Structure 1
Amino acid sequence: MEPAKIRELENRLGHEFKNRKELYRALTHSTFSNVEKKKPIGSRDCPHQTTYATLGDAILKAGIILLLMEKGLKTKGDITISKADLENNLKLAEVGKRLRLFEDNLILHKVGTEEKVKEGAETYYSDTVEALIGATFIDSNCSLPVTKDCIAKIFAPELDEIERKYNL
């Protein structure tokens, strides 16, 4: 991966990784990891994003709820509906596109043809966004405030729209 592209991603995330291994793991799809393990020559263990995506999903939920409360949403119903809109795979894919994950060749994968990549792009984007949130949490020494700031930055357009919707 190009160092300049990594720095641009960190800038878009609002987090400079102290341990770049965390970032690279978040950007490594399981297809890449599996191919690397099975190489007859030069095989290597290459940790992938799956567990980080699981962690990121949980942290994203908490971060979004905190951000919505800070914006002024007060009822469980408003918070639940807005959170669901922000954390669905389509929205996460939009965020992944905004982060230029495929456009800047940041996701390490071995999915196959360009057609196959396009078919699964939504999932690759959404899983990688969640993995990046998980990696940010780990890299920040499990700091929810740091990770919440990252979530606020990458979801800024959506959070602004919620403010307008609810006149906050």
Structure 2
Amino acid sequence: MPVNNPKEAFVLMLSNVRQGTERASKVFSELGQAAQDPDIKEVLEARAYVNDKILATLDQCFKIIGEQPMKTSGRLQEVFVEDFKKELAEIQSPAARHLFILSKAIHLFHLRIGEYVALTAAADVTGHYAVGTLLETCLADKLAMADRTRRLLRRVVESKVAERRAA
């Protein structure tokens, strides 16, 4: 679809993020199913819940601007999930699997964070300041999730190092 003005570009970008958010809930579900540690599983389920809240906020953004989400390819996340499954299947160690799952979750968060930063700027450029505010709340949620996941990753690594030192 040709994009002829900033508003159309904004709707396209917002549609990409909305579709990616839908897919991310599925990715978090898959990551959670792959996690063997109950704490990591619980954290990933919480991420899926927050993602659903973000999805509702994105729907409100579309309502405010009077547009409907466009269908986009979303190939980036499909490739991400395919690679994740293939690489995870090759990892035998439970500790290494935990690290890998958490690192992929952080990777996904940072992709989304960049999109929200750009979307917030695009909302301002197109004069949708209320939408910019809503998008900043989504960005804050993504930043918080990335930080929490980073801390969980650190905890997992520290416990494995402590186990190794004790042995």
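Couple of notes before you dig in:
- Which entry (1, 2) yields the derived value 0.95 for FRET efficiency 1/(1 + (r/R0)^6) of positions 7 and 151 (r between Cβ atoms, R0 = 35 Å, to 0.05): 1
- Read-out P(r) over Cα pairs in 10 Å bins from 0, in percent, computed value 10, 39, 33, 14, 3, 1, 0, structure in 1, 2: 1
- Taking distance in nm of label points 7 Å out along Cα→Cβ at positions 31 and 159 as the criterion, the top-ranked structure out of 1, 2 is 1, with the highest value.
- Comparison of 1, 2 - label where relative contact order in percent (Cα under 8 Å, 6 or more apart) is highest: 1
- Identity of the structure behind -30500 (criterion: helix-only ellipticity at 222 nm (-39500 (n - 2.57) for each DSSP H run of 4 or more, over all residues; to 500), calculated), options 1, 2: 2
Read the figures in this text as sums done on the coordinates, not as results from a lab. The structure displayed is predicted, hence computed values, not measured ones. Cβ atoms are built from the backbone, for glycine too; each structure is taken alone.
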